[in-house]
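Every read-out reported here was derived from the displayed coordinates using simple, explicitly stated rules and does not represent laboratory data. The shown structure was predicted, so the numbers you read here are calculated from the model rather than taken from an experiment. Cβ atoms are built from the backbone, for glycine too; each structure is taken alone.
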Structure P
Amino acid sequence: MTVPPYIFASLVTVFSGWAADRYKQRMLSVLLPNLLAMIGFIIIIVSVRYKELPGVTLFGIFFAIGGLYPISPAVTAWTALNLAGSMKRSVGIGAMIAFSQLGGIVGSNIYISSQSPRYPVGFGISITMLGLFGIIWPACYYFILRRINAKRARTPVEEVKEKYTDQELAEIGDESPLFRYST
């Protein structure tokens, strides 16, 4: 029964990417899978106490895996869209991917075998991180980017064109008053 949750995760990943492009909404493609994973972890924590309900635990595993796997492509796409200039984008994506690998290092050390099968420390840390970095951070980032975009939209294009040449605008990348962040 290891394959079906991953098939579900691949479907959620494809749908998440499609919906983000269709609705021009990157924040939800990050936040909603994190919420799905968090719900999955909560279901697993509760259901492992009831050995006669393995289907409920499997359902939680579907949610957890289905929520975790779409996160990396969604965050990578959102990062790439909000960094202008090839150098800044390359470094930003590389740093983001390197930072995301810390999850594997931490994850392999927080599930302590003596706490099996409930793993309160492991699940507690996982749920906390999903809440902080998967739900609160994307929502805050979304509102910050919307505020910056609204401020830039108030500046007339003609005023920007008078102040900067096309070359200067290209060089300042996402700091350009004409650049709009993807939300």
Structure Q
Amino acid sequence: PVTKAFLGHPIIAQVLIDAGATMLADSRIENLQKMTESGIAIPKMLIRTPMLSQVASVIKYSDMSLNSEVEVIQRLSHAAEQQNCRHDIIIMVELGDLREGVMPNRVIDFIREIISLPNITIKGIGTNLACRYGVAPDDQNMNILSELADGIEATFGISLEIISGGNSASVNWALQRTGLTR
């Protein structure tokens, strides 16, 4: 669950854990820090691209983050090395909403630049739709995402655990879809 609506309040976070949550997510590192420092020990995800000025805190207070910039991932790698830990990343792909992400035709080259970085694990790819310009999830953009995942796995011999079609705006598309999806 995303905790930003209640500013990462530890009591509410614990209620979510008691209800079965296995990971918590927030767009503010301060909220993740608050939960960590209060003893919330399950994995946490930063659901935005980290700021360069916050990479050390991102490594300290989150287990995973969304990323679309090589320099940021390089700095996360360095900070993870310094803190002697691993950091998982989801590569964000731009599929029309012009909010964030690597352009689809650049994804393979982008991953080629970061795949060997120490202490970084590419867990998956994702996109964010229906936010900035209202580009809705549809068969076309979801197929592009699936094809990119297939191409990444074939090119680099890795298995992507996460292929995220976006936020709650994707639910209607997923429920109305009759074909197989990744």
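Here is how the numbers come out for the structure above:
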{"item": "Structure responsible for -11500, with helix-only ellipticity at 222 nm (-39500 (n - 2.57) for each DSSP H run of 4 or more, over all residues; to 500) calculated and labels P, Q on offer", "result": "Q"}
{"item": "Which of P, Q leads on percent of Cα pairs over 30 Å apart, largest value", "result": "P"}
{"item": "If Kirkwood radius over Cα pairs in Å, for residues 57-144 alone is computed and equals 13.7, the structure in P, Q", "result": "Q"}
{"item": "Test item: relative contact order in percent (Cα under 8 Å, 6 or more apart) calculated as 27, pick one of P, Q", "result": "P"}
{"item": "Origin of the value 11.8, where mean count of other Cβ atoms within 10 Å over residues 1-8 was derived from one of P, Q", "result": "P"}
{"item": "Computed 22.6 for mean count of other Cβ atoms within 10 Å over residues 89-96 - originating structure among P, Q", "result": "Q"}
{"item": "Which entry (P, Q) yields the derived value 2.0 for distance in nm of label points 7 Å out along Cα→Cβ at positions 17 and 33", "result": "Q"}
